[in-house]
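Nothing in this text is a laboratory measurement; each read-out follows from the coordinates by a stated rule. Since the model is a prediction, treat every value here as computed from it, not as a measurement. Cβ atoms are built from the backbone, for glycine too; each structure is taken alone.
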Structure I
Amino acid sequence: MLIAEVRAGLNYDRGLQPRVIELYEHPDRSLHAVVSDRAEKSLCLGPDGRIAAEVAKRLSRRVTFHSQEDILVRRHRLTLTEERLREVADTLNTNQLAFAEALRTMIRAETAFPMSPPAELELGPMTDAAVGVALSGGVDSTAALLLVRRLARAPLALTVDLGTRFMTTAEREHVISLSRALGVKHEFVPAPAVCTSLPERVSRGEVHPCGQCHQAILESLEDEAHSHALDVLVTGETLPTGRCAVAVKRGLMIVHLPAALALSKYTTEQMCERINLPRQKRQFGCLLLAQGNHERWNTVGPSIYRVLRELDAGVLTTGQALAYVKNILRNRHKTTHRE
């Protein structure tokens, strides 16, 4: 077996020889191997993913390993998302109901993964729902926009303009060029008032920026969605999975789309790579958070906790979480200037 050969060649003989239970090939020639649990998946990946990388190199194709327990957890979360869509159905207008049904098509595709291709490769029913997408320019919000393009005919990308204390000029230009490249109309939304005083409060160590900033941004986007008479507001959040992924507020349907589809950061990164977007450097949070982590130890702890929370939920791999923690600690020990 190839995995056994690679493990022997890399002198990695810890534990049992992992057993592949199921193997699926997708139309893009990628291979998806299913093993029994995370322990055997770890044996297939090896230190820093070296075993999996060598297997992929020898086969000249992308190879992904999945554990049965992770598949079961994802399917449970997808079931909860469908349950939530049924709960709110009576509160939705015609366009929102059509969007919900299109989302169910994606959920069914994700439920069948890895036996069949993931949802973003399947053409679902296009709807006339007026949909806004919260676009920060990161991989999660970009993946959400890519998915919405398969659900709504003319989505609107919305970016809250937080200013240079939060995002660099390059990051601002990126969301503009990204929207243009994807053929999506883009608008900047004025920053909420709370963000004006937040940098100074972070510098004084009074607050961690993420909690207050996140809620204020979401409320600004909701107000903007109402001003445009949008039916649906989509975000790129990955953590509020299951029933928490769908809400209805003041007649506006809010969908945290990656979370609704139980997508991981690894999956959203792959989606961006498939359209040839350059791989982004793993940096945790915005410019203000980097400043807070640099200036105040009491900001570092909550930042790392947020990474661990996503790791515990299965949104991040161990390697991704480690990269984010390293980024947080590096910011603690260097200046925060980013070009």
Structure II
Amino acid sequence: MTPIDHNSEGFYYKVSWKRHDIENDSWQSRTITDWKQNHLTIENQPIFKPYRIKVEAHNRRGAAHTAAGEVIGWSSEAKPLRSPENFRIVELRDHKSALMAWDPVTADSVRGHFQGYKIQTYAVGEDIKLMREVKIPPNVSRSLVQIFKPNSRNIARIFVYNSMYMSDPSNEVVVNTPEGVPGPVSSFEGISMGSNAIYLYWSPPDEPNGKITGYRIFYESVDGTELGPKQERFPQIDDPKITGVKLGNLLPGRKYRVTIHAVTKVGMGEPFFIELETKGEDAAAQPDRPVFDIDHVRANDGTDHVKITWYPNSSKIPGNNFYVQYRLKGLFNSTFSIQIK
């Protein structure tokens, strides 16, 4: 309180407290003469007990006319005495989920405001910094946990916690999850290759949820807000290392919605779609040179091969058909050509 409100000399605060959980406990008090002080610490109190607390303003003429209100406060919290026991898996639900159960702790063992339980889990071989956590209310002793890593050996443990501290961890439980369907690819883009084709390229999913076996691509024409019949690109992509293909036999000057799904043995994953337009028929022009790499490859039978990898020139005119020409060194009149479709 500022001096203008003291109304006389000899101003002081009287801070009083007594245990709320002990019947007929007597009040204790302490006097604070510094009017600027606004807190008081009472040392050596038992852990987490309730107290009735009030603060009165006094001067030399006596206490304030308005009675001080009481509040309920608590002494400090401490680390819980017990960890949840008998932590266990009740039922494995799917590639990310399992029903977990444990024996509840008593409220007094928490030694603080009982906030609930925390279940932490990480996959074997995974950086411990990537540990995932879910919070559980204090009034339950089983929960469907949906944060496990698919196709992995997951380690799970549970804690009880109050407002300030967590208990020691419980026994560890192993949760072996099966494969699931993948998440979406992490990126997906396309380049118009003339009037009737689009070159598509993508990056694998950040969450494969198993072993990627390939990709499936679907496309449909877009006319305003209407979509045409959905068609699938064939052949299906059965090599997970392939991250770029040509989508052909399209109509000129048309907008298309193209959707890609990564695939595991469980099935197709989440979709990722983009919309692109083919060029008009009058947009024909001489294509620019593609970017390509040449690698020497030796087969298991000892024969030598050449692997040629190319990428359409996305910054200029990519073209829509590709040819590989080759000849023996020094034989200028013997050139061979292969069309790549």
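Overview of results
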item	result
Which of I, II leads on relative contact order in percent (Cα under 8 Å, 6 or more apart), largest value	I
Value -16000, calculated as helix-only ellipticity at 222 nm (-39500 (n - 2.57) for each DSSP H run of 4 or more, over all residues; to 500), assigned to which of I, II	I
Which of I, II leads on Cα Rg over 2.2 N^0.38 Å, for residues 103-174 alone, largest value	I
Structures I, II, by distance in nm of label points 7 Å out along Cα→Cβ at positions 31 and 111: label with the highest value	II
Label whose coordinates, when Cα extents along the principal axes in Å, for residues 55-134 alone is calculated, return 74, 28, 22 (choices I, II)	II
Per percent of Cα pairs over 38 Å apart, the highest-valued of structures I, II	II
